[in-house]
Structure formats: structure tokens, C-alpha cells
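All of the numbers you see were taken from the coordinates with simple rules; none came from a lab. Just so it is clear, the model here is predicted, and its values are computed rather than measured. Cβ atoms are built from the backbone, for glycine too; each structure is taken alone.
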Structure I
Amino acid sequence: MPTPQELILGEFTRTLDQRYRLSLPTELLEPLMHGATDAILAKERSGALSLWNAAVWQEKLDAGVALVHGKMRAGKLEGRWDEVQSLGRLLSTRHRGVPLAGRGRLVIPEGFREFLAVQPGGEILLIGAGVCVEIWQPQAWLQYVAVQMPEFRQLFDRLTE
């Protein structure tokens, strides 16, 4: 299974052009893509998208879907069809393949633009999220950091024990 070779870290400000295009900095592009050009854009939380190496994403998705299929065939999800339907709906709209053009340029597709809530000419933040790159609407990022930062030390300690 393809896995990230290193932690993807960094914070960069970019501006979406009039066609909803942005370029990834080399510091995020190289550890994410390892020379590949196929990526997956996923809706994460309101005001945030994540960008994944397509091979890494597909392996994780295939493993999860196979597990759900196995549980369905074994009858372990009887009476939980509403949850299966909800999962199916979200999987149907959650992610989309996006090609990376020269210099790591990508276009934010329709449906993802509204979720990100940034207009052409607006600023976005590119955040190295360890295993993927996240694209944030600045106000949503500030709100997220305000909630999460007080727990940083405990998280760091748990992951480095």
C-alpha cells in the first residue's frame, strides 16, 4: 500500500485566480505527490478541502468499502440501512479526482468551491496536515486552530510516546 514517506508540514497563503486555480508550493507538493500527477480532492469540514495522492486515497477507500461490503454480505449491518445510505450519499459527493498541471497547479471544481466558500481573488491557506494537504478558507482555519491549539501538547505527547 502506498504510504506517505514523510510528514507533510507547512502553512502557505495563496490567492485563487479568476478560474479557481491555485499552485501548490514545492514544500507541500513533493512530499504529497512523489512525482505523481493524479490527486484526489475531498470535502473535509465546512471551509476545508483536503488534497491526497490518488494512489494513497484509493487504497484507503478500497479497504474501507471492502469492509462495509463484507459486513453487508455477512448480515452485520441489518437494521442499519439508513447509515449505509448516508455513507453512500457522502461517498458519492465527498471526493473527486483532480489532475495537477505544471508547477502543481489545480482547479477547484464546482461543488467544492461552494464548500470551501472562497471567491475568485480570495485568499486561501494551504496547510500540511501530515498525510495530506488541506485547503482552508482563512476564517474557518482560525476557528479550527482556536479550538485545537490548547490540545496540541497532549496530542504531541501521545503521538511521540
Structure II
Amino acid sequence: MWTAAQRERLVLEHRVLQGQGLTQFTLYHDRVRDQYYVYGTTYSNAGNSYDLWIPIPRGYPDVRPPLYVRRPNPMRMASGGTVNALGLSHQMHTLGPGPSGEVQICHWRDNRWHAGITLDKVLLKGLLWLEAYEQHLTTGQPIDGFTRTMREAS
């Protein structure tokens, strides 16, 4: 069951996405299952199309939401394998795969997540990851060569 405060926050999140120019993403409500999610198609600087999906966990905004690449699935690597097969990978900034084997982008450490982080920030990290992924395809270098890793809290 979603609280009134959570539902209000999700309405605000949608407004923030639209206000920040991330209009390719929409926050949806599946009324039958009473689930919320963000979904949208974005294009890289090279013109390639990607679908990003954020299922909103019941504990949001206190719980970090996952960020998945729904399409393409699987995602190839420069070496010929798939990013999906890696699961948790520091070098590729990925976590365990999604419910349909989707690549899960590591966007925030659980211990650094807090309710003040909005979904537009999550999506911005996803967009940066996609650009780094395309650089990986071009150069063969892992994504961590193009993005910085969030330091552990001290």
C-alpha cells in the first residue's frame, strides 16, 4: 500500500522529469497492480535507441530504485559476450540482472541513497552510462574507464 506522501512524491517526480527536460521518460501507474514505474526511450549521441525502466519499490523514496536497460536485451560487449552475463561488475558499473535478464545499471550505492535524490538524477546517471557503454563498444575499454565510481562513505 502506498502512503499519501509517497503518491504525492511520485506526482512531484513526474513534474521534475518534465521540468528538467527529460520528457522522453514518463512515470506510469499500473492501477491493477498498484505499481509505479518510469519508462522511456532515449537516444545516444550516436543515434542509437535505448529503453530505460525504473520500477519504483514500495519503500521509495527511502529505498533506492533499480534502473534497467529494457532494450536492447541482451546488450553486447566489445569482446563479443553480453553485459547481461556479467551480473555484478565493478568495471562495467552493473548490478544483478532484472526480471527478464535486463542489464541493471549501478547508479547509487545503497548506503549513499537518501530520500532527497530524485528520479531525474537516476536517469541522468543512466544516460551517462549509455554514452560510456557506446565508448566501450568503440574502444573495448570497460565503462569504469569513462565514468568515476562513487566513493564509499567515510
Which of I, II leads on FRET efficiency 1/(1 + (r/R0)^6) of positions 60 and 140 (r between Cβ atoms, R0 = 35 Å, to 0.05), largest value: I
Value 15.5, 48, calculated as Rg and Dmax of the Cα atoms in Å, assigned to which of I, II: II
Given 0.8 for distance in nm of label points 7 Å out along Cα→Cβ at positions 28 and 124, calculated: source structure among I, II: I
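Using the calculated result -12500 for helix-only ellipticity at 222 nm (-39500 (n - 2.57) for each DSSP H run of 4 or more, over all residues; to 500), pick out the matching structure from I, II.
I
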Answer label among I, II for the case where relative contact order in percent (Cα under 8 Å, 6 or more apart), calculated from the coordinates, equals 39: I
